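Structures given as C-alpha cells follow.
None of the figures in this text is laboratory data; all of them are computed from the coordinates on show. All values derive from a computational prediction rather than experimental measurement. Cβ atoms are built from the backbone, for glycine too; each structure is taken alone.
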Structure I
Amino acid sequence: MSLKKKTPEGFGESTILRIGIFALYAIKQLHEIGFVHRDVKPGNMMNGANGRDRRIIFLIDYGMVRNFVVRDGNHIAMRKPRKNVLLRGTLRYCSLSVHKRLEQGRVDDLWAMIYMLGELYVGLPWNRLTVEKEIVKLKESETDENVFRVGP
C-alpha cells in the first residue's frame with residue numbers, strides 16, 4: 001500500500017524521519033547506478049508487506065526513470081543536458097527547475113523527496129492547486145519556514 005493511501009491524515013515526526021531516511025537511501029541507490037527517478041512522491045513509496053519489510057520503505061514505479069550517465073567502454077561521462085525538455089513528474093512535488101523545463105538531475109529527485117515529506121507531515125500550501133502557474137507562483141514566493149511550518 002502506498003504511503004499516501006496508508007495514512008491520509010498524516011504521520012508523526014519520528015515516522016516522517018524514518019520515511020525520509022529510507023526514501024533518501026532508495027533514491028541514493030538509484031542515483032549510484034546512474035539513474036534519476038523523476039517522479040518521487042508518496043504514491044511511489046511503499047512499505048513492505050511482511051515481517052521486517054513492513055518497516056522498510058521501497059521506491060517503486062520506474063516508468064519515468066532516465067539515465068544521467070553515458071558509458072562508452074571504460075569511459076563514463078555525464079549526459080549532456082537537452083535543449084528541449086518536457087515536464088516529467090508530478091506538479092505538486094517537482095522542483096522549480098523542472099517547472100522551468102530544465103533537464104532533471106539528482107537534485108530534482110531530492111527536492112521532490114523534501115516536498116513529499118513536507119506533505120506527509122504538515123501538508124503543502126499548494127496541495128489543492130492544479131494549475132501549474134499557480135503552483136509555481138507559490139513555490140517561488142513561500143519561504144521554507146512557511147512551507148514546512150513545524151517540520152523536523
Structure II
Amino acid sequence: MAADRLFEALPKDERQSFAELPSIVHRLEGDAEKMRARVKELDRLIDNVDHDEALGARAAPVGADLSDRRESMAADLQTARDGAQQRLTEAVSALETIRLELLRMHAGAGSVVSMTQDLTAARALSADIEHVLHGKREVARLLASGGDG
C-alpha cells in the first residue's frame with residue numbers, strides 16, 4: 001500500500017500530528033525522479049566519452065594529454081553518477097522507511113518519535129538533493145554565460 005493511502009487511513013489526530021508527511025513524501029518522490037534522470041544523463045555522457053575514446057583510438061593516435069583528459073573526464077562523470085545513484089537509493093529508502101512506519105502505526109506498533117525521526121531525516125535528505133541539483137543548475141548557467149557570473 002502506498003504511503004499516501006496509508007496516511008489517509010490514519011485516525012484524524014494522527015494525520016494532524018504528521019500534517020507535513022504528504023508534502024515530504026511528494027517531494028521525495030520528485031527527488032527520486034530527478035536523481036533517476038540525473039543517473040541516465042550521466043550514463044549517456046559516460047558512454048559518449050567511452051565512445052569518443054574508442055573512435056579516437058581507431059582513427060588516429062592521440063597525445064597523452066588528450067588521453068589523460070578523457071580519463072579524468074570519465075572518472076569525474078563516474079563519481080558524479082555514483083553520487084546521484086547513492087542519493088536515488090537514499091530517497092527510495094526514505095520513502096520505504098516512511099511507508100513501513102505508517103504500516104507499524106496501523107498495526108499499533110509504530111511510534112510518534114520514530115515517525116518524527118524518519119520525517120526529519122527525509123526532510124534533510126530532500127534538502128541535500130535540492131542543494132546538489134541547484135549546484136548543477138548553477139554550473140550549467142555559468143557555463144552557458146561563458147563564466148561571466
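With relative contact order in percent (Cα under 8 Å, 6 or more apart) computed per structure, which member of I, II shows the largest figure?
On the way: I: 25; II: 32.
Across I, II, relative contact order in percent (Cα under 8 Å, 6 or more apart) peaks for II.
Given that P(r) over Cα pairs in 10 Å bins from 0, in percent, derived from a single structure, equals 11, 39, 34, 14, 3, 0, which label among I, II identifies that structure?
I
For distance in nm of label points 7 Å out along Cα→Cβ at positions 15 and 79, which structure out of I, II has the highest calculated value?
Largest calculated value belongs to II.
Can you say which of I, II returns 2.4 when distance in nm of label points 7 Å out along Cα→Cβ at positions 103 and 135 is computed?
Answer by label: I.
Assuming -11000 is helix-only ellipticity at 222 nm (-39500 (n - 2.57) for each DSSP H run of 4 or more, over all residues; to 500) as calculated from a single structure, say which of I, II it is.
I
When Kirkwood radius over Cα pairs in Å, for residues 31-110 alone is compared over structures I, II, which one is greatest?
Values: I: 14.1; II: 15.2.
Greatest value across I, II: structure II.
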